[in-house]
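These are the structures in question, set out in turn.
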Structure I
Amino acid sequence: MKKYFLFIDGDNDVAMYDVDNLQSATCASNTETLLKFAPGSLGVGQAASVDVIALTHTAGGEITIMKALARAANATGPQYSDGLIVVADDVNGVYLDSSISAVGITLDA
């Protein structure tokens, strides 16, 4: 079954990516982790097609977030029966890890 990461920012902008398209997770600062997905919104074959998701979190939360992403991407069970993994939903206050407090979506960064 395919799995997808879902992100909803405070402006009700929504992005969903196949977990296999996660290219990297990097610590941008003590309170921000960047997730890069390729291909991004421009599509396959476009050199600049990388979307960036910025997760704001408590200080030092990057390791727990990265572990939570890996666990969710590889997990099975009834909570993943629809293939959807909500990583960050600012509208409803739902986050994959309790250290996440906000999300920002940048298309074709």
Structure II
Amino acid sequence: MSECIFCKIIKGEIPSKTVYEDELVVAFEDINPQAPVHILIVPKEHIPKVDEMKAEHEKLLGHMIFVAKEIAAVKNLKEGYRLVMNNGPAGGQAVFHIHLHLLGGRQMQWPPG
């Protein structure tokens, strides 16, 4: 998707503070952090919403969570962290390219909002 901001970040057209990259995903710091550590883990494949994922994406989602765990270890989030994936406008999704938020470095509250 040529107009997708995350696709542009993946292609290097928009700069980001990348913290991890492999053949499936890119992880970078959120430009509007909601916690001291706020990393977005984004698949390189453009998938607009969780509702549009297919069976072949199951391993990709597991990989995203595994990458989040690895980044959390590097960021020393030993006390815990939160993983969030929004789906659709009512779910709080603002960029329509699936992504996983890794939030940490402070006490999380419940309910989240």
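The value 35, 33, 25 for Cα extents along the principal axes in Å was derived from one model only; which of I, II is it? The correct label is I.
Upon calculation of relative contact order in percent (Cα under 8 Å, 6 or more apart) from the atomic coordinates, which of the structures I, II produces 29? Only structure II yields this read-out.
Each of I, II could give helix-only ellipticity at 222 nm (-39500 (n - 2.57) for each DSSP H run of 4 or more, over all residues; to 500), but the derived value -6500 comes from II.
Readers should treat all values here as calculations from the given coordinates under stated rules, not as data from a laboratory. On a predicted model such as this, the values are computed, not experimentally measured, just so you know.
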